[in-house]
Structure I
Amino acid sequence: MTPTLVIPEWPAWLHARRYRAEIEDARVAVSDRRTATAKNFDAVWFPWNGMSWTTDAPAIATLHDASLYALPAADADVAARERKPFEAAAAGARRILTDSAFSKSELEKHLRIAPERIAVVPLGVSTPSPRSTAPARFEGLTRYLLFVGEPENRKGLDTFADAVALLAPSLREGLGIVLAGKGTEAQSTAEFDVPLRRLGHVDDRRLAGLYAGATAFVYPSRYEGFGLPVLEAMSHGTPVIASDFPAIAEAGGDAALYFPVGDAARLAALIGSVLGDASVGVLLKGRSLLRASAMTWDKTAALTLSEIVSAIAQNT
């Protein structure tokens, strides 16, 4: 089976060099959508939240979660437009791939997709080289708690701020909060009573340093389809404290400390246990590295390919 990258631009050869550079593979074949037919391809995989165009080749589509349906929409017109690729996949894809058993159940419920059409393919991480990652440091802070993500209401930053306010003064000494992710540079939905660093979007190298330098990674989200930052933090051996939302627990397994969604007091207690007892951090580091080593991109790729091959064989 020879893979081909299908792009929207035509002619494909004019844009191929840019795409090959982006994926760091000068050998990959590049084609345009008009050639993506059953005559030319055994299957077409749509890797990002649905089918944005149609093909008569067997289609496999990844839908990462059902948040567009499960959560209130700020703008109904925007939501309707963003849902179209999901609905096209639900109607026309031979196989749907999703990140977690929780997301599978949500897609079944909101898009009425038969469960046998949906396969769970968890996301993964790359294992970083310890020598290649310099832990981040911040002037005036001796340690920090890290959050990574966009500061949407569902991300639970208000719960995080309330929990920090409950920490004993001795634990807050020298402690800071670091927020990384698009929009965090202007984040104002929650106020922390310890020093706050709002970094906004950071590149992969900077992000790796943030994970490596954090005393703990805190993920207080109220809704996720998986929770990839949890695994990213674990790949650096960073202790993880997360809400017990089902999809997040699927990502973190037994390697994280969990608190009930929205429970600031319990989150504060778990943060306090990591800050106040070095042995807790050591235990979590070992579990984190073990969990990350079992959840790799290679495994994700192998499962994805297996499902694509299975979909091709279906009804043939």
Structure II
Amino acid sequence: MYSSVLPVTQPLTVKARVLNGAEWSPLTEASFAPPPPRVLITEINYNPPGADDLTEFVELMNAGGTSVSLNGAHFTSGIIFTFGNITLPPGQRIVIVKDATAFAAAYPGVTPAGVFTGGLKNSGDTLTLVDIANQFITTVTYSDAAPWSPLADGDGATLVLMHPATVVNANDPANWRASATLGGSPGSTDTITFPAGADINADADKDGWPALIEHALATSDTSPSSFPSLTATADANGVITISVDRNLGAEDVTLEAVTSSDMTTWTPATLVSDAPGLNGKATVTWQAGGGAGRRVFVKVRASRVP
């Protein structure tokens, strides 16, 4: 018997009945949960190379600051899966898979939390996770069409959520990218970060390129033979096209191309395309009007994301 409030600190199902003399009432039950946690879907492998798609997986991450119990959390769309009594510490990731045997062969050393029923549609689908009391936790609707990366549609990449700790809208395709590694990185991140406290202007290999630029453009600041390559061309009308390869996993920097005729006033170029590849890089292309016969200076600069 109870007469006061029962605090709910984790998802649970309460069963109760009433004793009237020697007779019990029918058993009734209801599920309760604390406010929904900040658990996000952070990686989706919906169309692996090959015909069987057995290595499909969905990764989730606790992007909050406290441990989360997933007991009874379940998907209401996309796939069929209910979590058991699993606790996810802050920053930790968990993976559920379509076929445990195929997944173990493709990703040795990664232990999935369970096997879901059904499959991830290759043309796009909606994945929605709710808690034991059917309170909304997170959702994402992915697609094999732009603006979603086509490299995840059978070419070997996965879809990866960028900046999960701070992202506001995890359902916005602008916040997703192709994985920097083939097959993705279930259970971990393939984001490559600039070392905390390191000097962004350092030039350890003395090749003239600052460390942050080498990080952003997927080259090494410890090897003088590994340095960025920037391509700039101009057509007959003086339209300048600037291209450079960037580090697909370097989510902590942004790139901008600018042009100038006097090295004093710089004008931003227009982003034309940002095309990821399967080599961990993306080719970024800008254009700017230079004017036929004019001397124009071009540079690409990197800025750290706060």
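Quick look at the values:
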quantity: Which entry (I, II) yields the derived value -12000 for helix-only ellipticity at 222 nm (-39500 (n - 2.57) for each DSSP H run of 4 or more, over all residues; to 500); calculated: I
quantity: Origin of the value 55, 40, 28, where Cα extents along the principal axes in Å, for residues 136-287 alone was derived from one of I, II; calculated: II
quantity: Which entry (I, II) yields the derived value 25.0, 101 for Rg and Dmax of the Cα atoms in Å; calculated: II
quantity: Test item: FRET efficiency 1/(1 + (r/R0)^6) of positions 24 and 128 (r between Cβ atoms, R0 = 41 Å, to 0.05) calculated as 1.00, pick one of I, II; calculated: I
quantity: With relative contact order in percent (Cα under 8 Å, 6 or more apart) derived as 16, matching label from I, II; calculated: I
quantity: Label whose coordinates, when mean projected area of the Cα convex hull in nm², for residues 72-111 alone is calculated, return 3.2 (choices I, II); calculated: I
quantity: If mean count of other Cβ atoms within 10 Å over residues 240-247 is computed and equals 20.1, the structure in I, II; calculated: II
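Each reported figure results from applying straightforward, stated rules to the coordinates on display, with no laboratory input. Keep in mind that this is a model prediction, so the values were computed, not measured. Cβ atoms are built from the backbone, for glycine too; each structure is taken alone.
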